[in-house]
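In structure tokens below, several structures.
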Structure 1
Amino acid sequence: MNRTIYAGLVNAIAPLLALRVRLRARSDAFYGAHMGERFGRYDPNPLAARRPVWVHAVSLGETRAAQPLIKALLDRGLPVLLTHMTATGRREGARLFAQAIEQGQLRQCWLPYDLPAACRRFYAAMQPRCGILIEREVWPNLIHIANQIGLPVALVSARLSDRSARAGQRYGGSALRQAYAGLDRVLAQTEDDARRLRESGARAVAVTGNIKFDAAVSPAQVERGHDWRRAWQRKVIAIASTQDGEEAAFIAALAARARAPDALVVLIPRHPERFDGVHELLRATGLQTARRSRIDPAQTLPAGTQVLLGDSMGEMASYYAASDVAIVAGSFIAHGGQNLIEACATGTPVIVGPHTQNFEQATIEGIAAGAALRLPDAAGALSAAFDLLRDDARRGAMSQAGLRYVARHAGAVQRVLDAVAPMLEPPVGAD
């Protein structure tokens, strides 16, 4: 498919995109807020005169990944425009950069759908000096129009799995290939990512690593997790970032086990819209459950609590710090897995499932370093976690291995900043 045909198809489905936003907004009003932005219609941008550095972090994971890079940009005094496509990503950005938003150094908005006219309006309203796309957000019209107006765009901490590369070649055709070729810099996480990106059409490709390794774990969050752990006085297993389809499997495996009064399981769904449904699943099994949103975890848990439902946002580091073992989910269904780096950074031993293609290199290296284990299914992962609770020496060795693993890979943010330094300069004639 060439870009002209692609642009025509996207324009044709624009009414369906608007309907999609309205339907999603029924369950999450925040998703539908500022709907005009999704079609390139924005309120006046006070940062436009300063030509902000535009960073696009599509969802929750990318927003968290971008945190150390955005912090480095803000620390340099640069204005930042942060765009998202999902409500969870935008909420997390608002939390992470609340001070910069209040001070007028960072603005958030929705990135428009990849409609040619909407993309032109976005660039005209926001006046970015450059674009930095996180991980894999490459859209043909967005890149084509950036090339037309002379806006430099980089894809950083870039990753591309074999599956995604094949899908792009099959469905994206020349439109996607031209988009990759239109990027000024492509800074890949690994050599394998770099190879696949080149094969997909990208030029000026270099390997700078994964910026997630530079995400500083908040000492305050870690200390809060330690406070929880001291209050609970039990060994703890975290099952983190579960997706729809995984919770039921883990809950069934928990219900099938003999009661373990000395262990607490903290179950943390990935998406907030799943919280109530997962709570109902837990109640249906008879497992004694408390909800994070309704208690202070630093106090004594209700008597007999077997499962704490982690129905809160922005506390993952605290959950990990409170845990003796972390099962990092999203990897026990064909979803592609979630990031294990944050758990390793808190010194928590990690267990993952078989589907980790979204973070394949980081997972393989974490396992090789002795920081993580891979199990085939939820029941096996839970059994291995309980085994680790009984093996203090092995847990200690995995904890130290995780800390060394994260430290060894640090420095990607500085390499990215060095690579994109010319793009960060304000255009000639800009204030």
Structure 2
Amino acid sequence: MSKVYIRTFGCQMNTYDSERIASIFKDMGFDQSDNPEEAEFAIINTCSVREKPQIKVQSEIGRLKSVKGIKIGVCGCVAQQEGEKFLENFKDVSFVFGTDAIGRLYEIIDLVQKGERVCDTATNDSEISIPTFSRATSVSSFVTIMKGCDNFCSYCIVPYVRGREKSRKVEEILDEIKYLVNSRVKEVTLLGQNVNSYGKNLDENINFPKLLYMVNNIDGLKRIRFVTSHPKDFSDELIDAMKNNNKVMPYLHLPLQAGSDRILSKMNRKYSYGEYREKVLKAKETIPNLTLSSDFIVGFPGETDSDFEDTIKAIKEIEYETIFAFKYSPRPKTKAFSFEDNVPDDVKSQRLTLLLQEQEKISNKLLQEYVGKSSEVLVEGLSKKDKSTYSGRNPQNRIVNFKSSNKLEIGDIVNVEITEAKKNSLFGKCN
């Protein structure tokens, strides 16, 4: 069989889209390969949320163009952003297709095989529909429930490359999850740029908390996770749904982005730190054993030392177990692109270092609280570093490496006594 090589950058949504792309190529007679040297097609699924991933795409094209006879395709957010310009600037790229064009990939590939260079970045303004597709499943899988965003945060390119919010119909989502469960999947992560907005454009009487109840009722499914939530839409109804549905894991990723109300306003986040704090502390009080993660941007235009100190105070007060933090980088088409990027790069780097150092202290303290306690772990396989050790995740989404006196299977859920906590994982034993 012919082969296709797929390289994915960026978020979980891109990972899911790459699985859809692989399924279409499989249907057209292509096996997936990790080696571009043996592939007829190479697909680069791109991310443009920050400048660095976009630079990596250019580097990947440079690496692939030396492969004799390979046809390079670029998709995802950079493809949507650049369109025809990408074909003009990169002569070795054969085709470009945007975030709404995956369903048209059959026709695109047919044209490319006939020798044409193709650009398809047309958007679909109707509701999103993703028929259930075949894929190589693991114990945990992603399921897209919606795409796009209507919030227009001043720094964020997502509404311009993923479009406005569109939700999948409930029946389609449930059918896909049932298909995955029948393929021995035990855990699903529901995906959307803002899952809290799910259902707003549908005729059905549905919202995200109601969807969680429905997914929770699927026989054979053991665990439910979701990303990402926007704080302005995070509701008491969702807190109750997380508490009342036993399969919804006690892990919440709720991006704060900054601790300063002034910077939050410039970012157009539509909430104050006080409003965020009230919601998140209520969630911690209501949902047993809840752990939190968040996103932060340092060096946003106009951020002062005092603004940055507000962010440090916020992570100390909230106590996230994990954060993802980045230096601000201007993105085209966004409102902040017109702001003066007046925080020097060395100051951005210094603030990022300080933020991560403070977070490391918090994470170390919280991770030590697992030691001596028992945690339910979903077995994902053997540890990459030690084939005599099992590896999986606990309800709080922490990697746990552990020894077991019994032979375990992927997909088993076992109680593990945590004996040690390190920076990136927990260690334990299972009798």
Structure 3
Amino acid sequence: MSQDTLVKRQFGHRARLSLSPAGVRTADDQAHAARTMWNLLHAWWRMMPKHMRTHPNADAAIRQARQDIDFLAVLPAQAAQAVLKTYFQAWKNCWEGRADAPTFKGRFRTVMSVDIPQGRDLNITRVHRRWGMVNIPKVGRVRFRWTKDLPVGKRAGAENRITGARLIKDSLGWHIAFRVQSLEPAPQPHTGPEVGIDVGVTVPIALSDGTTNKHGPWLTDREQAKLLRLERRAARRKKHRKPGERTSRRLHHTYDQIAGLRAKAKRRALDWQHKTTTDIARTYSVVVVEALTITNMVKSASGTIQEPGRNVARKSGLNRSISAQAWGRTVTMLTYKLARRGGTLVKVPAPNTSRRCSACGFVTPGSRETQALFVCKNPDCGWFGNADHNAARNVLHLYRMGPALIPAAGRAVVRRAKRVKPAAAR
């Protein structure tokens, strides 16, 4: 196979670690040391004049800090260099307008992580079908869940290899995220049909061919009752805490239990999203979605003291429902999965896709009778059907017809449809 038909692919794979209690303590210590190293670098950066903020000076500063502060020695030298590299990259991203300026990392609001920049230090082996072994610096050999074939052993080479990893801790424990580089055959053009997608709250994903993808609650009734009980317990304990008093261990334990249940729900949501988007990417060649500005959609409606908002509680509930569906993550998954299979993802303008009739192409007031039913009020049309299916058909039609979907003469038809009185009033 020639090099012209091969493409380089870089992706990440996350797996659950099975650490011993001693390994958990060591990984925690390394993560706290990495966070402290970041904060020391930030303090050094703010104290130094601009002409002294260079990479060699920062490298000398962290080397001296590792000698002067004992608990920083638990962090491997390569991980400390990774913190330095990440900090300078954060400032570069800030200067180029891609992110905000770096700040201090707090103990409880920062994700605990440790970088392993060298892939050769991992020495990955597969034990059997479900478990593998990886070498973590200053921790030792650790088992991890083998859920994806990795380029190790005879399968590894210059182009197919693991370039590094990162240890990440969440509410479910420690995980390892591998950075994988592989050389794969270039995907052939996808021969599947085209489809439009409408995302929503009640129906998460509706396709233009009439297919819908739904899911139930991420937590069982028993787990939801437990979550509600824990949230009430946390609110009660927080209420009796005096101003300025440190959070008790009981309250921290309650917070950890709440975070564990929410992390379990998120993991189930991710599993559903991966399976659904993979099935869509395998079936369709072109997937058309709406170009939604989700940050504007979930803005608060509280308003100001002079002009307070209306239906604030209802809007807050809607914002939570929109955030829970993670529409942006669904689009991201579809983008790279379609590209790997030779497909394409296209975004079209979102206005009026749910209000326009997919049969006649006109927007008439009152056509969206209910959340699930669309009945066209244009007297020359009268089409009716599922509202999500109608919106998905409009999304696909926008891609096929381009921006000139609604002709200029359509406005007169819409005005005429507005003036038509209902049959009961004639």
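Just so it is clear, none of the values below were taken in a lab; they were calculated from the coordinates. Everything quoted here is computed from the prediction, not taken from an experiment. Cβ atoms are built from the backbone, for glycine too; each structure is taken alone.
Among 1, 2, 3, considering only distance in nm of label points 7 Å out along Cα→Cβ at positions 32 and 168, which has the greatest calculated value?
Looking at the calculated values, the largest one is 1.
Given a value of 15.7 for mean projected area of the Cα convex hull in nm², for residues 160-343 alone, calculated from one of 1, 2, 3, which structure does it belong to?
Matching structure: 3.
If FRET efficiency 1/(1 + (r/R0)^6) of positions 24 and 104 (r between Cβ atoms, R0 = 30 Å, to 0.05) comes out at 1.00 when worked out from the coordinates, which of 1, 2, 3 was used?
Of the options listed, only 2 reproduces it.
Comparing mean projected area of the Cα convex hull in nm² across 1, 2, 3, which structure shows the greatest value?
Evaluating mean projected area of the Cα convex hull in nm² on every structure, the highest lands on 3.
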